[in-house]
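Peer 1: Following this line, the structures themselves.
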Structure I
Amino acid sequence: MTDIAENSVCVIIAAKNAGDTIGLAIASALREPEVAEVVVIDDGSTDGTAAIAAKADDESGRLIIHEFKKNRGPSAARNHAIEISKSPLIAILDADDFFFPGRFSSLLADDDWDFVADNIAFVNADTVPEAYNRLDHFDAKPRFLDLASFVEGNISKRGVRRGEIGFLKPLMRRSFLDAHGLRYSEALRLGEDYDLYVRALAKAARYKVIHSCGYGAVVRGDSLSGRHRTEDLRRLYEADRAILAKGGLSPADAAVLRRHEQHIRDKYELRHFLDIKSQSGLVAAAGYALLHPVAAPAIAAGIFADKTERFRGGGAPIAHSGANGLRYLLQAAPE
């Protein structure tokens, strides 16, 4: 590809067994005039995802499809897409989500950022066709996230639904990623976005957020986003530790990162306890808790939280209701 414009966007879609949804995702990306490349990485699918993706080609020459023979995870897929693409701006689109028309024109209205994200609308799968007509229009109200506020926005608080600023899907400057040697950690299959953004913020990235909405996250009952392995939690808190070990953070940034590390480690300890209980019985699980007294408070608190979850409604990411029936990640005022 030649003559890549300064504001050209590469949309990266890592997909595994996404044959039912990949067509909508690709079409929503190709519809945007700023998009110069749509790179689909079929990550070891068994449902013909790559062939189905090819059917969504608009013959503009912008769609690139690569297949991994074996599943390597979203980080490896995205890193491969970054390496084979050329556009100066990089956007991530999950294979079961979509862009609303005009997303990139809003994100590119200013250029005072290294990362820029917009609001996310949560859309039920059966209402996707009508979602754009129901989309609320919010005042952009731009703001910048620093490392502490970003990490804090990813820590659940008891009795409060999760904020999860890490859900945001920022547009990223390739030049910033390259200048600081930043790529997704291929050791992670959970929180790989969070980890990349924290490492970028530690390098003084300008992370801008606008409240207008351009990203549609499709809500399905069989979503994989809420399912992860115990090992994935361990690797995520170890990623926090690795950032802390490199040093160079302010005391405030280091403190909030330690809180996030503890938050994820507590989740790990509970999951590990439940794994032992499931595999070897309650006595073995209780023995683990007794031999690891540091983990006992996290296990007890986690069991209590699970038992009372239905009374608190605190499990899902927070979603603010709009005027037209959609729900949004960021609370915002109408234009």
Structure II
Amino acid sequence: MAHMANKEDKEVLEILELCKSLDEKSYIIYNGFSTLFKNERSAPFWDEMATYKHDHIKSWDTLIELSKLNIIPQIYENPNEVKKNLINIRERIEDLLPESININDDRAFIIACRLEFYLIHPALESLMGYIKNIPFEGLAMLSYEKHIDDFFNGIESFSHYSPELQLLSEVIKVLWQKNKHLAKQSSNDTLTGIFNRRGFVNAITPLTMSAMARRQKTGIMMLDVDNFKNINDLFGHSYGDRVLMFIADIIRKSIRTFDVVARYGGDEFVVFISPCEEELIYDMADNIRQTINSTSEKGKKVTISIGVECRKVEDSPRIHIDDSIKVADKYLYVAKNNGKNKVISINHLPK
């Protein structure tokens, strides 16, 4: 049965199409400079920038097709605001088009800096951070950071042209670093430093695609601190925060480097395991439970309950992830209702 696009799917597609339009207009500018300055010392730089934009356009085409297959998730909390920002960027780039005709090299570099200044935006940085983990061929967007590095290196080699050019280059560098930091903040839990729920889903969606292509199983652990309300009531919220940081640290140290952990909300954590087998994820979960059970935080005992699910990827990544989390969460509540401090899976249900 054909997939019926919902509102979220349409918003993702609209955002990707807007991103493609930004690179299409950027390509027109850089390709124009490549032709205009083909006999100048700057010619290789303009050729390189035009090639990057051409590759980016092809990558957006790939992502748009993946979006139509319901593979690309909505990574933004406020997609309408993102669309407004992208439309505003597009209008600013359109204003540069008439300015980029019949100019000298010096002016071309100023326009290029303004162009990249518009494109370095937190919304785009968040999207690039997600894209680079997608295991599909044809995504030259993986070269996005290299494009920015090569742009800065090229600008620096020509910065003697004018103080204005040097200043613009330095401003863009600072802005890019700040936007990378903002993009990371939007995906991470401020207390524990691990992913938040949105960052977790964005990180594991491409890993789920990879597991689907390899016909592998993926696993989900849902972990919840036992009696956490009592901990807060008895010892205060600052101690409760320390407990959450303590548990996040144990989970992080107990899983493999390529597995993913996040704070799912409140006192609940989630771990994605890939590749996964049922006994493997159960043993990993029980090791986490035992480590927490045998370790006290500031002299006070803390325990945790865990539900685990392991299955082959047979649906779209979004459906697979949602279903796996629901099943693991169901097993978590079985553990809670059967004495707590337990790990429950389909093969380890109470008699």
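Peer 1: Which one of I, II has helix-only ellipticity at 222 nm (-39500 (n - 2.57) for each DSSP H run of 4 or more, over all residues; to 500), as calculated from the coordinates, equal to -21500?
Peer 2: It must be structure II, since only it matches.
Peer 1: For distance in nm of label points 7 Å out along Cα→Cβ at positions 152 and 232, which of the structures I, II scores highest? List each step's numbers first, then the result.
Peer 2: Numbers: I: 2.8; II: 4.1.
Top value of distance in nm of label points 7 Å out along Cα→Cβ at positions 152 and 232 goes to structure II.
Peer 1: Given a value of 5, 22, 26, 20, 15, 9, 4, 0, 0 for P(r) over Cα pairs in 10 Å bins from 0, in percent, point me to the structure among I, II it was derived from.
Peer 2: On the way: I: 5, 24, 33, 26, 10, 2, 0; II: 5, 22, 26, 20, 15, 9, 4, 0, 0.
Among I, II, the structure yielding 5, 22, 26, 20, 15, 9, 4, 0, 0 for P(r) over Cα pairs in 10 Å bins from 0, in percent is II.
Peer 1: Can you tell which of I, II yields 15 when relative contact order in percent (Cα under 8 Å, 6 or more apart) is derived from it?
Peer 2: Details: I: 20; II: 15.
The structure behind it is II.
Peer 1: Sticking with this one: A value of 11.1 was derived for mean projected area of the Cα convex hull in nm², for residues 80-247 alone; which structure in I, II was it taken from? Please list the in-between numbers first.
Peer 2: Numbers: I: 11.1; II: 14.6.
Of the structures listed, the value fits I.
Just so you know, all these numbers are worked out from the coordinates, no wet-lab data involved. All values reported here derive from a predicted model rather than from experimental measurement. Cβ atoms are built from the backbone, for glycine too; each structure is taken alone.
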